[in-house]
Structures are given as structure tokens and as C-alpha cells.
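Trainee: In the part that follows, the structures are each spelled out as C-alpha cells.
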Structure 1
Amino acid sequence: MMAPSIDTMAEELDTSITESTMALSVYLLATAFGPLIIGPVSEIYGRKSIFHITNIWFLVWNLVCGFAHSKGLLMAARLLAGFGASAVYSLGYGVLGDVWSAEQRGRSLSLYLLIPLTGSAVGPIVSGFIVKYSTWRWMFWSTAILQLTLDLSSLLFHESYAPLLLRRRAEELRSNTGGSRYHAAIEMREAGLSPPRKLSRSLSRPLRLLAFHPIIQMQAILEGIDYGLLYFALSSFSALHVAAYGESVEISGLHYIVICIGTVSGSQLCGPLMDYAYQRLSSNTGETQVPELRIPLLLPGALITPIGFLLYGWAAQYHLIWVVVDVGAALLSLGMQIFDTTLHAYVMDSYPEHVSSASAATQVLRSLLAFAFPLFSNSLYDSLGYGLGNSLLAFLSIGIALPATGILWRWGATLRGRQQSSY
């Protein structure tokens, strides 16, 4: 949402463009580390209570961003707001894993991703008009108002984490009957562990998954590079239309509609196709609950993404009509969304009881690269131009995604079989 207002904020707060871009990216830095705490804690205390706490946290610090009069306060508030917002990366996928079965994984993901993906594209558009007709501060204040509405509606939510619900049910039965024979599976696994030990085990789980589980390592690398490349290319998307096509800031923000079209189309196509392919392959092979049956859908995403990079880059390089640039941007966001949605489903299938911790583990590298990559986009495009610059991104994307797809299809089950328990 901040992208169209970077120049205005830099002028008002007396910062460089790089420092203003840092204020945008530092939010992503928080989303790298926030899930490492939020995800595991939700597997102890439940999704609902943690969801309420993080929502209020985000609301408060987002308001502070709107009142910031120095670059230091703005960056600090953005960092802290990002910590609260990062709950969506672990709690969201955790709830999906709690509620929907593997056979419904694709459709649940497509429904879940519809709103945030639309918001990520609508945000810069709204921001452009806010900057034009008001002040950039209303970007944060309007978001806070919307967040307050969502916070109030979330009071109607119910707990979804099955192990916690079973623990509560067992405690209720023991209390009502006076007997001690009722125990949930999670209680038996944690028997003899002190509360600090339980907490330390949970908090260390994402890092243990990242350190010792090859499946998590591969997804973290793939999503990190994918997400970083997307932010790299799109951090200058609005500025390109202003500089090369002479558009105003608010009109340049309208081009983010094509990003919305690409990502939403990717998620909505990928979901039903994923479920269909999963069920078809399951019936053909006679195997069920095999995460590797998700892998074939990685291939179209891996192939579409570099095509989008090349079209976007060379159309911008030769100042072709803006429609061609936008088609390229839509294609690269379409391909990346198909690839990322499929990877998420694969990890959710691989870690059904610890979806939040697994999502937190993969989020670290993803957010770190999304934070770092845009900081170098201006330098790369200034040196190589959009054509060669995006060609480099295209070759990097396909050079990593295609071999990884083959490795997961051929050896994914073997890698999962050799890894340690996620407990």
C-alpha cells in the first residue's frame, strides 16, 4: 500500500528514497520473525486468543504510523505493526489445516487467499488517490478503521485447533466424572513436561523444522526467492509508469489492478485444479494422503513466471504500450501464485498437526528476501535496464523452480520419511 507514496513520504520526512523503501520493507522483516513466536504459541493456547491479541497489536501500531513525524518512529512503528500482521501467515494456514481435509485443500486455499490477494493490489490503488487528495497518513488511519471493524467481527470466531479442543474436552470429562481415565493425545505426549519446557519446545519447533527438515528447507528457499523476485520487480512498478509513461501517481497506482488479476486468477484456478488433480492421481495410484500428489501443479507456475518477467521487462525497456507491460506483470504474478499456493498445500499435507509452525518456518526466508530484494531494485534497473534486469530475474526463477519441482516429485517422499518428528 505504501509503494505509490514513497516519494511523498521521503519529501515530507526528509528521507532518501532508499530509506523510504526501507520503511516499506521493514514491515516484511517483521513478518519473517513474528510467525516464529505466534505460530507455536497458537499450538499451546489456541488460535482464537492469539488472533485477538495480534489484531489489537497491529491496530495500535498502525495508528502510530499515521502520527509519525520522523523516519525513526515510522520505521519502528511499521516494524511493530508488521509483527501483529504476521499472524496471518501462521494462524491463517493453521485454521485452514484445522478445518478442511486434504481433499478440500485447494478450494479452502483459494477462498482464503481471495481477500488478501485482492487487498494487496487494491491497497496501492487506494493509496495513490489518498496521496493525491489528502495525506499519506490516511493510508494508515483508514487501514486502522478497517482493522477495528474486523477485530469486532472476530469476536464471533470459535477455537479450531483440534488438540486443544480435545484437551479441554478431556479436562471437562475428568471434572464431571471425577475419573482420571480421560486423556487427550497431546496430554499424553506432554506428560511430565513442565510449562516452561512445553513452551520452549513449541517456540523452538519452527527453527527445528527449518534446520532439520529438508521439505521445509526447500519450500523456504523456493518461496523466499519467488516472493523476493516479485517484490523486486513490483517495487518500481508504479514509478515505471510515472517516469516512462508520464502518468500521475494516483493513475500509476491503478496498474496494480493487473497484479490483483494475476494473483487472484492464480489462486482461484489453482485451488480447484489442485483438488481435481489430487483426487485423480489418488484414484489412479491407489494411494491416499500422499503430499507429493500436489507437485505436478508446480510445473505450470514455474513456466509461466519467467514468461511474465521477460514480457514485462522488454516491453518496459522499449516503451511499448503500457498494456503489454501490464500483461507481463499479470503473467508473472499468476505463475508465482500457482507455484506458491501449491507449495503451501504440500507443506500443510506434510505437517497436519503443526501447520502453523511449519508455515512460520517457511515464512522466515520468504519475508527476509522480500525485505531485502527491493532495496537493490533501483540499482539493478539503473545498471541493466528493465530488459536485461528482468531477464536475469526470469532465468533465476526458472533455474531454481524447475529442478526443485523434479526433486520433490522424485524424492519428496524419501526426504519426508527420513526427517525427525515435528514434536
Structure 2
Amino acid sequence: MGGLESGLAETDATKIFFTDLNGRIMSLPVNPDNMDRILKNGIGFDGSSVPGYARVENSDRLLFPVPDTFRVIRFSDEKLGFFIGSIYNEEGKRAQADPRAALENVLARAKEELGFQFAVGPEHEFFVLTGDEFRDGIHSDKAGYCQATPHDKGEVVRNRVISILKGCGIAFEKAHHEVTPSQHEINLDPADPLTAADRTVLFNYVTQKAAQELGYHATFMPKPFDGYNRNAFHIHVSMQDHEGNNLFYEKGGDHELSQTACHFIGGILKYARETSIIMASTFNSYKAYVIEREAPIIRNWGYSNRSSMVRIPFTDSPRNQRLELRNPDPAGNVYLQMAVLIAMGMEGVKEKIDSGKSISGSTYKRNVGARVWDKRFLPRSMYEALVEAEKSRFLKRTLGERLYSSYMDLKVREWEGHRTHVTGREHDLYLSR
């Protein structure tokens, strides 16, 4: 094992990380002395206890650590050996409900069919709060966009996260306080989609543990507070050929944007409604799609326009020509989000789907006359997103029938739980009637 063996020797504990279908981070602690055997044979776990993975009558699953994902994470109280894991069934075949496998399959098809590869750069947004119970006094500061200390009290958390990531070989691009009090953003260097998804799992774990070390609570909940911006998970993406040429760049094109990029955007816009339950996967997610809170509400695209769903950021370099998808949030399953993004774009390229005209001016200031059910818009409720996903042959084809069925079952049950739960707001409005 070479370097892996020496790395494991300096750890206090070793864990294999994976996600359930909802995107929650799971981990299985293992004895590093057994790593040779675990790498070869995997280690068993109960798949029926992980949402969406297996039924109780056929629940044995195997977790295989992926050697290339190994990191030594240096927290204040321990050195943790970190692996990302792949899920297999007891026959040694890749589990159909493994979300990481879904992303691998989409990337393999893109490379085999068209020779394309991708670079992505997510924006990681989170709140740093004074506790884990949400109330008025929980904000750790009242700072705004890019404000400096002493107003930005969460800077100590950002710096700690950046330091831990640097210690395990992961570089950041920029980090700052966001517009909303207590909200922060850290962007890592771009990577291929699978690496970026693995890093997101690592990032979320490190962020929450680092905040805890410093007496705070970090949350990736999409919309913790009324009247403030949401936590978003904007994904920047570019596409390259086998020689590394950026296929989204075209000299002389409108804003140097290629026709291929426009078709990629066309695919995203076409399938945005039926894939919304992947990009915004919780009941809470849809409370964020409101005017003037930097969340997209309409299926559209524009140049440097933060009110659009797909944004083309300014760049002065052909190498950096890219698009930014702005409707995902960090509560979703990052592997499924990446898989669906690439698949939507690829469908657009293959079918030469028209992206329509780019928008200028703020979407929020347009008198669009929204109706209760309006297909110009992104879904505005979890129910609407589920209805669109239930009809989607594209989503079923992208995820595979087994994963799609399990995911939809989880989300329908989540919706039913919210639909039948009586809230305090309902008491305030209706109890006196």
C-alpha cells in the first residue's frame, strides 16, 4: 500500500464515508490494521438502515474504500483517516442504489459517446450559528457581504476549515462572509465532477466539525430563516475535449460563448422542472425560491445575471469560459446533482436543444404574472417538483430505474410527512376560528 500504509499509521481513527440517497453523510469506522483485507473484500453493513439503499429482506451490502480518496484530516482532537466508499451488493456487483455509481455512469457515457470531460467548481455556502436550535438570537454576527473582522465573527471558522483542508492537500480559491448575517462561502479549486463531489462530502464534514470545535454550529439547511437569503450550492461547469480545449469557448461568438455551450444550456432549461427534486430536494428548499433573495425563480439564462437560473460569469480567458447553475442547494445528494447536471447538458448537446435568448435585466423586476402552476417557473413546492419528476423518463433513464424508484419513494414519504404535519403558523392563523 506504500503511502497509504504510512498515512494510516499516523491516524487515530479511520472511517469510510458515503451518503444516503437524501445526501446525508454516513460513515463506518474501521480498523486500519485490516485495510489490506477491506480494500480487497470490502466490509459489510446493513443497507436497510440507510435510507434508499436496501430492503430488510435483502439488506447485506459491502462498502469498499476508494484508495485515491484517502486523506489524513487533522482536527484538534484527532487525526482521522478519511476514505470515500463505493457500495456493492453481496454478489460483488455495484449496488444500483449507490449515488456515486450514478455519477460515474453518466461521466463514462459522456466520455465514451462524445469524448467529453468536465471541470466543476461548486460554491459552498453555510451558516455559522451559536447553537443548533433556531431562534432569533442564534446569529453569530450581523455582518454583510465581504465584511471584515471584528464584524465577521465567523472568519475564525472559515480559516479553520481552510487550514484543515490545506493539511490534506485541498486548495481553496476564495472565502468570504456572504450577504446574510452569519452566512459564509468557501470555494475550492475546480476539479472533475467525481472528485468535486467527493470533496464536497469531505468539505461538509470538516466544516461542521471545525465549527463544533470552536463552539459554533454550521448548517447547510437551504432556508433556515425567513427574510434572509438561502444557502445555495451554485455549480460552475465547463466542458473539454480529449485535448483539453474548452468547448464552451468560441472566438467571435456572443460573449465568446460557443454554440455547444448554448445547446448545453438548452438541455438544462428543458429538464430543469423534472430534475428539480434532485437539485432542491427538501420541503424546506422551496421556501427559498422567492423574489430578491438571489435564488432563481424562472427557467432562463443570462450573462453575469445573478437573477437567472443559468449564469455566464465574466471571464477574460478562453480557458475559464463556463456556466453557473444557480438552482441547487447543499441539502441535496451531491453525486446525483452532478450526475443530473452533466446528463441535462449532454442531452442538450446531442439533441441540439435551443437555449432561447439570454435575458437582460433583473428577473425579479419583470411582471411575469405567475399562475399557480406555471411551467415558465421552477417548481415552487416540493409537491410540484415531485409531480414533474414522476412523469420524467429523462430522470429515470439518468439515475437508473432502481435508484430512481428508491429516491422517489423517499421523497414522496418526506412530502407526506410535511403535508400532514400541523405547524405553529397554522395554530396562529386558524386556532381562533
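Trainee: Comparing structures 1, 2 by relative contact order in percent (Cα under 8 Å, 6 or more apart), which one has the largest value?
Mentor: Values: 1: 25; 2: 15.
With respect to relative contact order in percent (Cα under 8 Å, 6 or more apart), the highest-scoring structure among 1, 2 is 1.
Trainee: Something else: If mean projected area of the Cα convex hull in nm², for residues 69-244 alone is calculated from each of 1, 2, which structure is the one that comes out at 15.9?
Mentor: Working: 1: 15.9; 2: 12.6.
It traces back to 1.
Trainee: Now a separate question. For FRET efficiency 1/(1 + (r/R0)^6) of positions 29 and 301 (r between Cβ atoms, R0 = 41 Å, to 0.05), which of 1, 2 scores largest?
Mentor: On the way: 1: 0.95; 2: 0.35.
Comparing 1, 2, the top value of FRET efficiency 1/(1 + (r/R0)^6) of positions 29 and 301 (r between Cβ atoms, R0 = 41 Å, to 0.05) belongs to 1.
Trainee: Identify which of structures 1, 2 gives the largest calculated value of FRET efficiency 1/(1 + (r/R0)^6) of positions 21 and 189 (r between Cβ atoms, R0 = 41 Å, to 0.05).
Mentor: On the way: 1: 0.35; 2: 0.90.
Biggest value here belongs to 2.
Trainee: Kindly point out which one of 1, 2 the value 21.7, 72 was derived from, the read-out being Rg and Dmax of the Cα atoms in Å. Could you put the intermediate results ahead of the total?
Mentor: On the way: 1: 22.2, 78; 2: 21.7, 72.
Checking each candidate, the match is 2.
Trainee: Sticking with this one: If helix-only ellipticity at 222 nm (-39500 (n - 2.57) for each DSSP H run of 4 or more, over all residues; to 500) computes to -27000, which of 1, 2 did it come from? Don't skip to the answer; put the middle values down first.
Mentor: Working: 1: -27000; 2: -10000.
Going label by label, the one that fits is 1.
Trainee: Quick check: 18.4 is what I get for Kirkwood radius over Cα pairs in Å, for residues 173-404 alone, calculated from one of 1, 2. Which structure matches?
Mentor: Working: 1: 19.9; 2: 18.4.
This figure was derived from 2.
A short reminder: the numbers here are calculations on the coordinates, not readings from a lab. As the structure is a computational prediction, the values presented were derived from the model and not from experiment. Cβ atoms are built from the backbone, for glycine too; each structure is taken alone.
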